[in-house]
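Chemist: What follows is a group of structures, each given as structure tokens.
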Structure 1
Amino acid sequence: MLHGFREAGRFLTALPVWGRAEADFCGSMRRAVPYFGAVGLVIGCLLAGLNRAVHFLPPAASAWLVVGASLLISGGLHIDGLADSADGVLAPAAAARRVEIMGDPRLGAFGVTAVIMAVLGLHTAYSGLLRSHEACSWLVLAPGVSRWSMVLVMYLFPRPKRKERGMAEAAGSGLSPLKVLFCAAAPAAAAAALLGWQVILPWAAAVCVSAGSAAFMASRLGGLTGDTYGAVQVLSEIAFVFWAAFFPLGLLGS
């Protein structure tokens, strides 16, 4: 159990505390995936701690620091996936060519636009969220729920047929409903302890956005890749925080 958690932390974060990477990448990924939600909670705790440390700042300034810290902690992993996904998915080309475009290290107009819109969306959502007395609880949960969303779409959607085994194939192989539920256990337990029923609608919004965006990308690519999993994480986090911050039956209506 601890081994899988450490592998998940090594993959999802840039923090130098997880030890050396294993040579068997595919086996490492299979063990890591069920712990994505738990590692997300660790990231959330770090963000909540940062927010507490800068509580004297205006919400907009605190949100800017929180979003920046989140990108640094993850090493830009998910936002990079969003940029690559936008470049490929929105390209006027055949599915196989779109997958090739996503592998190009150069960033195109769609990718740049997606990153700008995502960062602005995260900042707007967190600016609203940090006005609440329960902001730290939501900060803990958002990274956990959004990283579990990645695992959900790994299970629900296929991968493009390719000769080489990439991150998506390694992570999704052997994934079962039990592992998806196991990944959700830590975020669900934290949600129940911290906020109770208030989490239901924001979590449902995150699931809907994750499934909808994954379905669209899969239809354009013939399946989901590692980059699209990163895109799902970013979009899921925006949906979760945005609902919690601004919708009447979310945070502000409690």
Structure 2
Amino acid sequence: MPDALFIFVAVSAVFIVALSKSGLLGSLGMVGVPLMTLVMPAREAAGMLLPILLVMDAVGLWAYRRQFDFNILRIMLPGAVIGIAVGWALSSFISDDAVLLLVGLITLAFVADEWLPLRKKLSGLPPSTPWGRFWGSLAGFTSFVSHTGGPPFQVYTLPLRLAPPVYAGTAVWFFAIVNTTKLVPYFFLGQLSLSNLKLSLALAPVAIVGMLLGVWLVRRISITIFYRMTYVLVFLLALKLTYDGFQGVFGI
């Protein structure tokens, strides 16, 4: 049986990711894998979270079933498939410590992107197919490695200033397709083990409650203070993961 710390971390990670995927907490879904790596290896954490993400996607597709931008999906999804393929191809050459280091660095980069912020500097650029394919591929790669595809997706889509429901729906459809595509490589890499699937099933109710609560709250509360505080916590967590991964990779 999992201990109390494991249960607390797992429930917290899934709940935060669910609120993020509902549109409530933006990019904070990136905390899922980093938080879970406190109690289990990074690759196992990513494998355990994938079925839960698919449950969240199902709830999101129902909530935003008629509100999405097909043109954005047409542009970004081919790049996302390439990014997933690159992640799969590199997986056999990357150790668990390297994955931990990569997750930490990715998380640090996205926190820096939020605080600087880099995205606003890109807002004057016109949308283009090559630009969308590039950020789509980066979203696919980071999503494959650590389910952190949200920020690259936002870099391309936020400057387009879509209506909030259309933006949320487009994100839901994009990541529902990306996560479904990831099932194949995750299966062949052994990340969808029976123990992981049992844990995913146990945490599925938390995912459903978090998604439904997030969809209900998304237009009803201000989350500015909480958003800033949580990014500080994510930053500290990313520093720890980067340090641990650096120690493992370089033996220092």
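Read the figures in this text as sums done on the coordinates, not as results from a lab. Since the model is a prediction, treat every value here as computed from it, not as a measurement. Cβ atoms are built from the backbone, for glycine too; each structure is taken alone.
Chemist: One of 1, 2 was used to compute distance in nm of label points 7 Å out along Cα→Cβ at positions 52 and 84, and the answer was 2.1. Which one was it?
Modeler: 2
Chemist: Quick check for you: by distance in nm of label points 7 Å out along Cα→Cβ at positions 92 and 140, which of 1, 2 is greatest?
Modeler: 1
Chemist: Suppose helix-only ellipticity at 222 nm (-39500 (n - 2.57) for each DSSP H run of 4 or more, over all residues; to 500) works out to -25500; of 1, 2, which structure was it derived from?
Modeler: 2
Chemist: So, one more: Supply the structure label, taken from 1, 2, corresponding to relative contact order in percent (Cα under 8 Å, 6 or more apart) with the calculated value 38.
Modeler: 2
Chemist: For the read-out semi-axes √(5λ) of the Cα gyration tensor in Å, a value of 25, 21, 19 was computed from one structure; give its label from 1, 2.
Modeler: Source structure: 2.
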